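The next part holds the structures, each set out as structure tokens.
Coordinate-derived values only; no laboratory data. Keep in mind it's a predicted model, so treat the numbers as computed, not measured. Cβ atoms are built from the backbone, for glycine too; each structure is taken alone.
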Structure I
Amino acid sequence: MTESKRVVVMGGAGFLGSHLCERLVGEGHEVVCLDNFVTGSPTNVAHLVPEVDFRLVRTDVTDYVHVGGPVDAVLNFASPASPIDYLRLPIETLKVGSLGTLHGLGLAREKGARFILASTSEVYGDPQVHPQAEDYWGHVNPVGPRGVYDEAKRFSEALTMAYRSSHGVDTGIVRIFNTFGPRMRPNDGRAIPNFIRQALLGEPVTVAGDGLQTRSICYVDDLVDGILRLMHSDRPGPVNIGNPHEISMLDLARWIVDLVGSSSEIVHVERPVDDPTVRQPDITRAREELGWEPQVSIEEALKRTISWFREHPELVTP
């Protein structure tokens, strides 16, 4: 059992942030959850509110970040993360990646806390190296529609390293690959919740382009384990956390339709601009430095996620 810590989770009411809060509270840590509920929701952490070691604060981290008392770790998960959100909120996405990260780093510096930045595999863009290791610099279009998210995260990585080198802040950077699980919003534009929702409703399952583009998908419980291993370590990263199980979008759609037992047909729609062709993490660094690798099989993870959507039909109905 690790020593109990007081942890600030920025964006703690979002999909990933809420799972982090839940795990931290479950392990005996005190959690201060900050969120403005633009893409997160208080319902994601409602079950934690009665806990004595959990505090939910509605605030916009691009304005300021203030937390009274001691803080041992600051986890920055504040950002729109799905294309439908960051394309709708481009300026907000850039502000939270820059100003939000600046304020989170300032809090960590003030408190002498460890700072963990949630970065993304999107810093690799449409990669020309496969699989992607942390020393690959990426292939990103800064003026394309996805640039608001990709460049916000690339800037936040640079800012995190600047605070480490200039101010001696104890920092770690995690590059998160496609993650899924309970509490995803069914209409957030990401493939897995979209496919599950459509299959449950018997609607056509919409696959972008020819569907041969690949992603590597990781269950949320595995991701949270990797992030907390990084938090409890002294490693600066960046470190890839993701499941190397690579699959085409077409095969993923067919798999979900089969697991749901749906009669949905697969239809093809226009592929988004700058949609990456391939995505697969090299997790050598995570294995060697954190002793981490995914434990939940993709089939089991998909079944758990489908079950969660079945248990929340109010989220699935059109």
Structure II
Amino acid sequence: MTEILTVSGLKKYFGHGERPVRAVDDVSFDIRDGEVLGLVGESGSGKSTIGRSVLKLIEPTAGQVTFDGIDLVPLSASAMRPYRRRLQIIFQDPYASLNPRRRVGDTLDEAMATHGLHQGSARKVRIAELLSLVGLSPLHAQRFPHEFSGGQRQRIGIARALAVEPQFIVADEPVSALDVSIQAQVINLLCDLREKFGLTMLFISHDLDVVEYLCDRIVVLYLGKVMEIAPARELYRSPRHPYTEALLAASPRPDPDARRVRRLLQGDIPSPVNPPSGCVFRTRCPYAQDACAATVPPLREIAPGRFKACLRDDVP
């Protein structure tokens, strides 16, 4: 598969002066055409900031975001406009992401009108198709967002993203605000749409079980830095970074008798205003040595398709 999007040295700092908030600090990864790449980590690790920076919903501080051969970072708002149709997002909060004063059909109509897609009666037909596609009735086009449940609103958000026929979608924790019983329905919908349209997706989540089910490869983040990149099955079977190991150990398993080495993390994630020197994970790492405080570990390939940022080769 060819890479459709490449992120290189991405940084996003908030604030000015000597101590900005380093939300994203030198992150690099690529996404292949037709792939779902998972982005996981604790709250505050920079997941959503990366998703918004990739789409230029917020301006990166430094780095490159190359989509289809073009670096998006230096593009002006007008130069970026043609790419807006090709790059879409599904937001986390289905309650806040829809205009409460607009009917659902008008919301979908606006998305298509902005990019000059379909005209007249053809647009109404397309709205009905989109609603049916996400498991809603075409009659729902006349309703307002407050008339829907959270799961239904998220389906509308998905329909809005699909309305402009994008090539790439950022799904920013699209099920975290939903009840568990509804989460599975939305995840299955995304799986079906991926198969139907061959969507390429950056799927952001803190739920490791959801990521394992949906994603082909996974990027593990900690305090704005990449700790590990691996194919999903390999990462869950044999994590190679201590932080990944700890995340998986903390994730509840349905089999209470299953044997697993549990090295649970102690303490809280440090402040991005004053991150630890060297390896940012060292203050919570059970394997930390003196060298970890002096050297920033590079993200290096340790096996075909597997990368980790750790100075040691023998852990976990």
Value 0.60, calculated as FRET efficiency 1/(1 + (r/R0)^6) of positions 17 and 201 (r between Cβ atoms, R0 = 30 Å, to 0.05) from one of I, II, is from structure I
If you rank structures I, II by distance in nm of label points 7 Å out along Cα→Cβ at positions 41 and 97, the highest one is I
Note: FRET efficiency 1/(1 + (r/R0)^6) of positions 177 and 249 (r between Cβ atoms, R0 = 30 Å, to 0.05) at 0.70, derived from one of structures I, II, originates from structure II
Matching -0.43, -0.78, -0.93 (log10 I(q)/I(0) by the Debye sum over Cα atoms at q = 0.09, 0.12, 0.13 Å⁻¹, computed) against labels I, II points to structure I
Structures I, II compared on relative contact order in percent (Cα under 8 Å, 6 or more apart): the greatest is II
